[in-house]
Structure I
Amino acid sequence: MPEVIAGLEVPETAVVAEATRLIQETTSPLIYHRSRRVFFFSLIHAHQLGVKPDPELLYVAAMFHDTGLLTPFSDVEQRFEVDGADHARKFLLDRGFSTAAAETVWTA
C-alpha cells in the first residue's frame, strides 16, 4: 500500500525504497525529513503549476538535494548542491536509468 501524506503519494518503486534507506542510513534525521518535505512541497507546487513531473525522479532529486552537506556525499572541491546532484545522478545510472533521467535529476 502506498504511503500517502496530505493526499500526496510517495511512489512505490525499488529505487524510491533504496533511496529512502540510503538517505536514512547515511544522513541525519534533519536532512532525511527535510528532503521528504521538499518532495511533498515540490509535488504541491507542480500541481499548482499544472506540471506533471515523474514522481520517482522527483523523489530521488529531493532526497539527494542536500546530501552534499554531509559525508560520504561531500567533496571539498565543489559546492554541496553539486555534490548532492552528482551522487543522485550516479545513484540512478548505477541502477540502469537512462542518461536523460539522471540528467533531469541532476538539474533538479
Structure II
Amino acid sequence: MEISTTALPGVLILTPKRFEDARGFFVETYNRRDLAQRGLDVDFVQDNQSLSRRVGTIRGLHFQIPPHAQAKLVGVARGKILDVVVDVRTGSPAWGRHVAVDLSDDNGC
C-alpha cells in the first residue's frame, strides 16, 4: 500500500495495490497489522457505504469531538468524488486549512 501525506497533519492518502486480471481486480483496502507496522495504529469500529445516484450530489460535513472522535477511511467503489477535509480543531496550527482529494475507482485512492 502506498501512503502519501497531505498539507494537513494526520490526513493521509492510502492507495492499495491492485491485483488485476481478465475478471477485474482484487484490492486489500485495510490490513490492521500492516498499517500498524507503518505507524497507523487505528482501530476502525464502523464501516459505512453510501450511493449517490445523481452527479453533483453533496454529502454532509461530518465531525466528532472527544470522547466520540473517529478516524475516517473513505473510498470509492464506482465513479469519483471530491473528498474535502477541513481542520476545525480549535487551537490547531492548521485551523481553517483544508485538503481536497479526488478519490475514484480509477485511481484506487
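Some values worked out for this structure:
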item: Given 15.9 for mean count of other Cβ atoms within 10 Å over residues 17-24, calculated: source structure among I, II; result: I
item: Per distance in nm of label points 7 Å out along Cα→Cβ at positions 1 and 81, the highest-valued of structures I, II; result: I
item: Parent structure of the calculated result 15.2, 51, given that Rg and Dmax of the Cα atoms in Å is the read-out and I, II the choices; result: II
item: Origin of the derived value -1000 (helix-only ellipticity at 222 nm (-39500 (n - 2.57) for each DSSP H run of 4 or more, over all residues; to 500); candidates I, II); result: II
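Values in this text are rule-based calculations from the coordinates and carry no lab data. What you see is a predicted model; the values in this text were computed from it and never measured. Cβ atoms are built from the backbone, for glycine too; each structure is taken alone.
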